[in-house]
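Below, each structure is written out as structure tokens.
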Structure I
Amino acid sequence: MPRRFLHYDVFTTTRFEGNQLAVFLDGRGLEPQRMQAIAREMAFSETTFILPAEEPGTDVRMRIFTPGTELPMAGHPTIGSTFALADDGVIAGGTERFVFGLGVGPTPVAMEWSQGRLRFAWMTQRAPKFGATIDDAQAVAMALGLRRDDLASGLPIQEVSCGVPFLFVPVATRAAVDRAVSEAGPLRRLGEATGLNLPVFLFTLEAGRPEATVYSRMFSPHFGIAEDPATGGASGPLGSYLVEYGLVTGDAAQKILSLQGHAMGRPSRIHIRIGGARGTITSVEIGGESVLVARGEMVD
């Protein structure tokens, strides 16, 4: 039987922008190796497969694959798959809460509707874990094709995770973020030298737009993703980093906006809400919109 899938652009309302996602609405009967092969064939940053719920308190099980590996959680696949299930009628109009079973456990999504259609979705992520730091800023800059003075001073280069760890690199200017390059060799050698073989997330507070908080890019060649247009799984940790180091305070922590994908020609808008304060972060949410691009079938 052909397997139906929906193709969305996520963290945007404009087709051919944002981050592409393929959602296979019924993944039953597919072995993980087959799912991986399909994700490699689709060649999007991620592809998702919807399965019957496996845990109490969840509505579906969802597995997420990049072209190179399976992920325990990710943001743009969760937001986009929420829109897919709403458009397919699995999530009834007006439903306020839906729970995905992911590799990290039950993951709730809150939904906002307008005239019977899903308008916006908020994904709850785990509390942040702040990991190791890298003191050799020169080595990090060189691996990214930058100069040492392109990096922001006084802020740590640090591993942060809300389910999947990323290496956060604060950069001084938007122009420097745009000059950075994603090359598998230098990034692999950086990971080997530091013991932090992680996707690299660059950001600057020089967002370039008054409504935005940060301007960002994400490189992950070892996941099969040279650059990601929008990384929801890194956006919860990003917001947590901003709050933890006092870059965003007070009510602004509930209104963080990250602009990503602009350097790729796929502009994305990722909304972030962080509860609590520095040293006591109590909640992490990321949110956005999605637009349907295509419907298809894959011969099984």
Structure II
Amino acid sequence: MGRLLYPGSERGIVLWARKISGLAEILDTNFQHLSHNALYRTSDLLQEYKKEVEAYLTEEERRLYSLNETIVLYDLTNTYLTGRPSKSYKARRGHSKEKRYGCPLLTLALVLDEDDFPKGSRVFPGNVSEPQTLRIILRELKPGDKPTVVIDAGIATEGNLKLITEAEYNYICVARNRPSEIPQDGLSTIKEGKPCIQAKRLDGEGEVLLYCRSSGRAEKEQAMMSLFQRRFEEGLESIASSLTKKGGIKRYHKVMERLGDGPSSANARWGKDELLTVFR
């Protein structure tokens, strides 16, 4: 109940149960001697029945709130573990979104409907490739439902879009590639002022593309690029000064390691104010 009503750590749930909640009176019990280990054991027990619990809650929510579930949002993140989880086969080192590269990671996947009700969750190994997880999630969606699946560009590979189509679902995603030509005339203003947002519908082969241009996005991207450029230039100055300092790094291959590849041109395909969303 603490996980549902007061999500947090075991320590937080103990404090909630003792000092905030009226649960002890309702259950006619006393939480003053509740230990963290007891909660750990309870969590382990719940984990064994995770699939059944999630399925029951999903059905109850659908019944109580008459949920349409015409849209399903799927995304992933990862979290790091401290200590040495040597017995965990899922704890793996990978790209940490919290920049904790020295810690083993777990990848967390969550499915929501358009009303923000969770439909299911999965824990994947920390080094899993995000696009590979979609096949598992599609398999676990209720066969009778045919919602529109919303995913970000990191998951929207050509293979995954094909999987969604073969499962007879529709999808919405951010385009990974830009069409060769996008007409700049006939843009409709969706939002005036600052930021100003304009959009244009482009009918593709079996897909609908929504091209958006935002002044706010341009300002944000410009600020990020300016910060990157400033830090890159400061790094170049540090490398240059190191060449003349006593004890500084002067060996060619070490200097090249510090130099790296320079600013990436990967984003040059898109303007700073552009976004393309794909509908099917």
Structure III
Amino acid sequence: MKKNKLSCETARKIPVERALESLGHLPTRDSEREAWYLSPLRSETRASFKVSKKLNRWYDHGEGIGGNVIDLIAKMYNVSVMETLEARLKTVDHNLPEKRNIGLRESNIEIKRVKPIQHPALLEYLTERKINLIEAKRFCKQVHYTIGDKPYFSIGLQNNSGGWELRNRYCKISSSPKDLKWIENGSQKLIVLEGMFDLLSWIGLYPVEEQNVDFLVLNSVSLAKKALPIFEGFESIELYLDNDEAGRRTTGFFRDRSPKCSDRSDSYRGFKDLNELLLKNKRK
């Protein structure tokens, strides 16, 4: 019997805002014509991801890219259009919540419970990303939270101010307050990374060196200026930021302000980030 497939024509009619909601992304500003989100494609503290309700199109001002709902899901999960239609969007189409107007107050994240990572879905997600589970459990937690009246759970990395970076297969969000994550080992060498999966991937790629360096996870390139005072206490600083426009811009910002900074993105040339390199190495 032939499987029902979601056609491109049908998929394009799925409202972008409702697809985002079904994946755990809620707007920070919402009006009759448009909605603004923290980008689902990267970490940020000020919403620059716009959805036009009239056109049913999205545009990420930070990345300079946009498109329809098919383009968005394909970009979020780095899959082909066919995979988007057969797996990701088909699931979204069948599980769309009833449309609601969600304001900033309702979209606030409330942390309910924090525990060691043990849920099978989170362990499976870490395994898919080729992350060492022992290291993931050492640095991260399983965080249960609500957005409005809906419960969710994710892998969480707590920042220096007590906020959480929250990741699972379907969403990438943060609880307040947003801040850096500095992991101190008493070293004179600092490794600077963008996010939690960069941290866990670096450790997977260089496990012997882990205890000999300090780590600074930016959690958003918009927090780059906050990192500069921390740089002063180190003899050398290695930058492992994403091979994209935002990452290259932030690398340049750091190198212009400190001669101690060195760009290490050549070590994963041809890949967006350290996790993509780790995935390739683990497949060999």
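Given a computed value of 69, 46, 30 for Cα extents along the principal axes in Å, for residues 118-245 alone, which structure among I, II, III does it belong to? Traced to structure II. For which of the structures I, II, III does the calculation of helix-only ellipticity at 222 nm (-39500 (n - 2.57) for each DSSP H run of 4 or more, over all residues; to 500) return -6000? Value -6000 for helix-only ellipticity at 222 nm (-39500 (n - 2.57) for each DSSP H run of 4 or more, over all residues; to 500) corresponds to I out of I, II, III. Mean projected area of the Cα convex hull in nm² computed as 16.2: which structure among I, II, III? It traces back to III.
Laboratory data are not the source of any read-out in this text; all were calculated from the coordinates shown. Note that this is a predicted model, so its numbers are computed, not measured.
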